[in-house]
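Pasting the structures in now, so scroll down.
What follows is calculated from the coordinates using simple rules that are stated; it is not laboratory data. Nothing here was measured: the structure is a model prediction, and the numbers come from that model. Cβ atoms are built from the backbone, for glycine too; each structure is taken alone.
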Structure 1
Amino acid sequence: MGQAFREHKGSHMKRTIVVGGGQGAGQLVASLRQEGYDGEILMIGEEPQLPYQRPPLSKAYLLGELPVERLLVRPEKFYADQNIETRLGTKVTAIDAEAQTVTLEDGETLAYSDLVLATGSQVRRLSLPGFDQDGVFYLRTMADVDGIRAALTPGKRLVIIGGGYIGLEVAAVARKLGLDVTVLEMEKRILARVTTPAMSAFYTKVHTDHGVVIKTEAAAAALSGDGQVTGVQCQDGTEIPADVVIVGVGILPRTELAEAAGLTCENGIQVDEGTRTSAPHIYAIGDCTNHPNPGLGRRLRLESVPNAMDQARVAAKNICGGDARYDAVPWFWSDQYDLKLQMVGFSGEAEEDVLRGDPESGAFARFYLKGGQLIAVDAVNSPREFMAARQLVAQKAPVTAEALADPETDLKTLMAR
């Protein structure tokens with residue numbers, strides 16, 4: 001196949017190669033066909049699985065409630081029906097932007113007319129003593145979760161390093177499975193990088209009420225054990241017994257291929273509003289990208305499934321000759337116990353914090369205002385408030401704290417006509 005691909009080069013070859021096999025890649029190849037793309041499509045993924053949903057990994061899949069086939073974004077038959085070739089368990093080792101080729105680890109060279117980098121991200125690893133022992137896990141892939149699930153047996157002592165959403169979602173699952181759970185967080189509060197002190201306090205209480213021990217301003221220094229982890233040594237000298245350790249201290253964009261190919265990278269692969277990189281005919285989507293957000297007026301890198309899916313649709317339109325622009329309002333979600341948190345925008349720049357509903361009831365929303373406009377919301381078990389807030393943030397409609405706080409106010413009436 002590689003030779004045939006080379007022979008196409010220089011003629012009117014029309015082939016899009018997608019490097020990556022995550023949700024963004026899966027959406028990209030589907031969107032190309034939906035847009036009427038009639039060229040060849042090749043998706044190259046390092047994992048042996050077809051594109052699958054990542055958010056359930058730390059929730060329903062870890063709990064054993066979601067079978068593999070329901071985790072897949074689309075069934076295998078879809079790719080065959082749409083004439084989309086997949087190369088799984090395959091690594092791209094180099095890109096030649098000038099020659100418009102990619103090289104695989106076996107040395108095969110493939111030509112492209114357009115290339116999409118959907119390389120995603122990788123876990124941030126801790127290079128501390130003892131972290132290479134059995135019983136220590138990171139959570140990023142289906143294979144990671146399969147290993148973790150086998151280790152999470154009732155009565156075991158689990159220590160989670162990192163109090164972000166992934167760590168807390170795993171803590172909720174582990175408590176349901178009957179493990180003793182301790183969460184270590186370096187910052188003064190859990191979720192410190194992503195939400196407000198009030199939301200951090202709410203989730204601290206939720207987890208504590210479920211029996212999770214949360215230790216803040218606590219940093220791991222080393223792991224005890226002789227091949228099998230037995231404890232976490234903290235920087236303050238204390239040691240926490242552990243049979244299993246899960247590390248969740250953030251992820252890093254995978255930019256090594258792009259950097260080696262000479263593409264502009266800074267905290268991700270730099271793209272424009274149309275997901276185009278600094279090299280002709282090369283696009284990038286998802287966690288690996290650093291893109292402009294017109295609504296925020298600045299560049300950012302998002303670790304978000306909606307972002308990857310939206311960028312995939314934009315890239316597909318543009319490969320097909322369009323001029324689509326990515327300007328979606330960022331949103332995220334997290335499931336912990338019986339609570340669904342849905343978030344819109346970024347609350348860090350807020351001047352005012354407005355509460356609607358009662359946190360004690362388990363259903364409420366916190367609205368964040370700046371300059372009389374809604375810039376973000378955290379909605380817990382409040383889907384109607386979340387849906388309305390997405391539109392209000394996008395419209396930059398003027399709102400008042402009094403209207404948002406009043407549960408009798410229909411938020412749809414605040415939207416711009």
Structure 2
Amino acid sequence: MQTFSYIARRAASGERVEGQLSADTERAALEALDRMELLPVEVAPAAGGAVGAGGRRRVSRGELTLVFRQLADLLRVGVPITRALQTLGGEGKRGEVGRLLDEIRADVTGGKPLSEAMARHPRAFDPLAIGIVRAGEAGGFLDEALSRISTFRERDEALRSRIRAALTYPAFLCVLGVGVVTYLMVFFIPRFTQIFKDMGKGLPGPTKVLIGVSDALATHGLLILAGLVVGGFLAGRALRTDAGRAWRDRTLLRVPGLGPMLRKTALSRFCRVLGTLLKSGVPILDALAIARDAVGNAVVAGAVEKATEGVREGRPLAGPLAASPVFPRTLVDMVEVGEEAGNLEIVLVDAAEVYDGEVDRAVKVFLSLLEPVLLVLMGALVGFIVIAMLLPIFTLNAAIK
């Protein structure tokens with residue numbers, strides 16, 4: 001992401017506003033300003049490329065979730081916003097969080113709304129939080145808006161934690177397998193290489209392949225490692241482009257076991273983000289724009305973008321969603337019923353709860369497929385090495401007899 005400095009004016013009052021925000025392109029920065037209801041006067045890359053106010057590093061997600069919860073509790077009992085920020089900033093919160101709260105309090109004391117003060121720190125506060133706070137300020141329910149943000153973050157983090165915990169064992173198997181094979185190829189096999197080479201042309205094919213790979217790793221190991229690092233870096237840069245992300249996400253959605261899990265995770269985030277925003281009074285077009293950026297999957301985000309165009313033309317949300325194969329018919333029917341009953345936000349949050357449960361089941365199914373596959377691959381690789389090492393001995397014994 002790049003950092004852009006901007007000069008803009010409020011759409012409602014014409015007040016001049018200056019600040020910085022992070023975006024992939026200048027167009028994305030202009031779209032972000034539009035969502036903040038600011039009319040851009042000048043937008044340009046920030047000098048030095050610092051991210052956020054003062055180049056601030058990203059603050060811990062867990063710490064910010066706790067800040068939102070505590071701030072909501074203080075406002076609920078009648079503590080003024082500046083006093084609440086001062087209290088939270090003084091509760092031993094040093095480092096990034098403490099400085100962040102001090103800067104926000106200074107902006108709020110100077111007359112800026114909390115949402116605008118948060119928008120000046122895009123690496124700490126995402127558009128979802130800013131949008132809900134802005135809606136809470138406009139509707140006079142800021143404490144409830146902050147509470148909804150913390151609740152959303154807690155549930156989202158709980159889902160991520162479950163997925164990370166489930167993937168820990170497969171990741172351990174992969175690391176263990178790579179470590180064992182690397183040790184065998186680099187340190188164990190070379191001890192027998194000369195013995196096998198003395199046998200001449202009588203070496204079996206698998207043994208020749210094994211010795212060739214081992215020699216290449218021992219002789220050019222650093223060069224191969226450097227090539228892998230450079231290749232990984234270039235691949236990472238390519239995957240960070242719009243086309244790269246779209247290709248990656250489209251490919252992952254086709255992987256058996258993994259695809260359904262990723263799809264349901266993205267749908268869960270879409271439903272929860274959109275439902276939370278609508279429940280907080282954010283206009284549906286703004287809510288869809290934020291939900292599109294929050295789903296974390298380029299394919300689903302593209303489908304949300306097309307649905308947004310349909311809603312912008314005046315159509316109910318269910319129709320554009322039904323036109324995309326990304327959204328299952330069950331979800332479309334729920335959205336249609338919610339729109340007809342006038343409680344779409346409640347239906348979406350309920351759908352998110354359903355998808356959370358389905359994600360848990362999808363993770364279990366994926367792991368039930370992944371773990372045996374990893375074990376079979378590791379066993380086959382180690383088995384190939386063992387057989388390739390033993391074949392010359394068997395061949396020599398047969399020749400002696």
Structure 3
Amino acid sequence: MWIRLRLDIGWRDLCYGFFSSLRPGSRQVAQETLEQVWSEGGNDALACLSVRSGFDLLLQALKLPIGSEVLFSAVTVQDMPLIAEAHDLIPVPVDVSGSDYHIDRSALQNAITSRSKLLVISHLFGARPDIQEILELARKHNLLVVEDCAQAWCEPDWRGNMQADASLFSFGTIKTATALGGALCRVRDPDILARMRDLQNHEPVQIGRQLTFKICKLTVLKAISTKRVFGILTAIGKRLGKNVDDILGGLTRGFSESNLLHQLRQQPSIGILRLLKHRLQTYDSRRINLRTKHALRLIDKLGLEKSQPELLDSRHSFWLFPFLTNQPDALKRHLQKHGFDTTQRGRLTVVPPASDQSSFNCPRATELLNQTLFLPCYPEMTDTAIDEMCELILCSKLQVGHETELSFQGGVKNFSPS
């Protein structure tokens with residue numbers, strides 16, 4: 001069984017993280033050193049516990065009026081609008097388009113009101129769409145712009161669009177170049193950054209042994225994520241009535257749903273800071289190149305150049321590969337039956353509008369998310385495996401259960417009842 005996503009960290013990195021979390025030293029010095037390394041000696045960076053923590057700090061520093069509207073790319077991680085609500089702000093979804101889920105300019109124009117203060121743009125799946133027109137529209141309406149780049153980081157010297165007011169990067173458990181936690185924020189306004197830093201300095205420091213425990217947990221997850229072992233584990237789970245999501249969810253979840261702000265409001269431990277610096281300085285970019293190579297092979301084999309042209313953007317690094325199909329559940333079951341683990345939503349959700357703003361429903365975002373299946377294409381996969389997965393999708397008649405087959409019309413890949 002090819003697992004849906006492999007942890008992007010090696011055994012040596014795990015060992016480094018384990019021992020660096022035990023080594024004494026100054027946490028403040030470790031934070032300053034990491035921020036200087038990432039900002040190349042500049043002073044616009046802040047290391048946080050997570051992207052959610054950085055977003056919470058930003059909202060605390062901004063002190064937006066109660067009832068202000070925060071515009072979000074309609075598809076994002078559920079916790080982000082929940083954090084805005086916790087600050088007595090109103091999340092407003094903005095519809096998206098294309099298989100890179102880029103924010104729609106017309107939808108943004110329609111969503112802006114006199115109460116709109118902030119725009120949060122999510123770069124999903126490794127995509128980095130051109131947002132120049134979005135930035136210009138935001139500036140016209142005096143909106144602050146935040147880039148959520150949690151899924152988009154792919155190279156040490158990329159720090160987001162420098163015209164954005166803030167760019168937030170995650171190095172959590174399942175992210176590229178994971179440090180098993182931690183985030184880096186680039187904030188353009190030095191006064192806002194200073195307030196964020198002061199707020200964080202008054203927060204408790206994350207208990208160091210939490211990283212040690214997480215390393216032990218992730219060591220187990222890395223060990224079971226090999227093709228053969230994961231296949232055995234999946235079979236055992238099936239016998240016990242557990243699916244893959246049940247198996248992986250508890251091992252990779254960062255925060256629970258209860259007391260969210262309490263969990264977020266901590267300073268990263270010295271071990272996280274040291275491991276994150278180590279990952280930035282030693283990350284092998286050839287992994288990204290191989291991931292992209294696999295993705296381009298998928299695009300070519302599946303003929304997605306016309307149906308999903310956004311995937312051809314040279315800036316896309318394919319943290320996940322989004323494949324659009326009218327019957328994702330059937331295709332998911334079929335691929336899993338033949339040894340390819342896939343998933344759908346994960347922790348993504350369509351931001352619901354406020355009860356008095358039903359006109360801001362986002363039908364395209366809902367349709368896109370319902371039709372997206374994430375195919376594995378990480379570096380450890382082989383060309384043969386990629387080709388085999390494509391053949392399974394491309395066959396004109398594939399028995400799924402007893403009543404479903406794969407068919408094609410107009411070049412778009414669809415599952416339809418036979």
Output 3.4 (distance in nm of label points 7 Å out along Cα→Cβ at positions 258 and 274, calculated) maps, among 1, 2, 3, to structure 3
Matching 61, 52, 38 (Cα extents along the principal axes in Å, computed) against labels 1, 2, 3 points to structure 3
Working back from -24500 (helix-only ellipticity at 222 nm (-39500 (n - 2.57) for each DSSP H run of 4 or more, over all residues; to 500), computed), options 1, 2, 3, answer is structure 2
